[in-house]
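Below: a set of structures, written as C-alpha cells.
None of the figures in this text is laboratory data; all of them are computed from the coordinates on show. In this text the structure is predicted, and so the values were computed from the model without any measurement. Cβ atoms are built from the backbone, for glycine too; each structure is taken alone.
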Structure I
Amino acid sequence: MERTARITSKGQVTIPVAVRRALGLDSGNKLVFEVDQEHGLARMRKATDFLELAGSVPVPEEWAAVDWKTVREAAWAVQAGRRKSRR
C-alpha cells in the first residue's frame, strides 16, 4: 500500500485513513520511526504497548503470588551477577 501525506509548517502529518486502519492505529497510539539514511527510506510502525502483553507469558507457580517490587529486585540481582561474571 502506498499513500501520500503532506507535512505542515509545524512538522505535523495526517496519517491517511487506509494506513491507520491497516496498522490498527487509534488516537493516542505511539509510533516508532526507523530511518535508513543510506537508502533514503523511513518506516513507521505502531509502538508496542507492553501492557497489552500482560498474561501472554506463563508465570512460574513459585512467582505467581510474589509482589512486583520483589520480582524487580530479583531480576536486578540476576543482572548484577551476570555483569560481575563477565569481568
Structure II
Amino acid sequence: MTEGFYRDGNGNLGGAAISMIDAVKNAMQYLNILLQEAVEMSTSRVAKAIKMDKEIGYIKPGYNARFVLFDDEMKEVESLIF
C-alpha cells in the first residue's frame, strides 16, 4: 500500500485503504448526516448487504464484535475486539 491506495505489481489501482473512523467522518462531512446514521452505514447496513447480518453488524449476544472508542474530535482512543 502506498499513499492510501493498493496497487498490484504493475502499478494498477487495486483499491483504497481508509480506516473505519475516517469513513464515518467522511460520511458525516460529505453526506451531511448524523453520527448514528454514519455508524449504521458502516456496520449493520453493510452486514445486511453482504448477507452476514446474522453474524456481524450489531451488538447482540453471539455476534462477533470490534468496538472502536473515539473522542469528541473523532480521534480513535481505543479498539476492543470480542
Structure III
Amino acid sequence: MYYVYLIESAIKNERYIGSADDLRERLKLHNLGRVFSTKRYRPWKLVYYEAYLTEKLARNREKRLKAHGSAKHELFKRLITLSK
C-alpha cells in the first residue's frame, strides 16, 4: 500500500502533506528531523491519511492536494466535519 498523509505540528500552526509506502517510518523520520522541509516544526502528529494500491495513484493525489487549493480546501473541510 501507498499512503498520502497530512501531519500537523504540535508547536505551530503548520501542516504538511506527503506520500510514503511506510507511513509509520515516514512519520518517525519527520519527528527525528530527517526531513528538511519539516524539521523546524517538530513534533508532528498524524492527522489524516488515505491508502492507495499503487505509488502512482498516491503521488497523483499528493500532487493534486499540493497544487490545487480547492482540493486542499475540500480535505480540510472534510477534516473539520469529521472532528465534530
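One of I, II, III was used to compute Rg and Dmax of the Cα atoms in Å, and the result was 12.5, 33. Which label is that?
This figure was derived from III.
Given a value of 2.7 for distance in nm of label points 7 Å out along Cα→Cβ at positions 11 and 51, calculated from one of I, II, III, which structure does it belong to?
The correct label is I.
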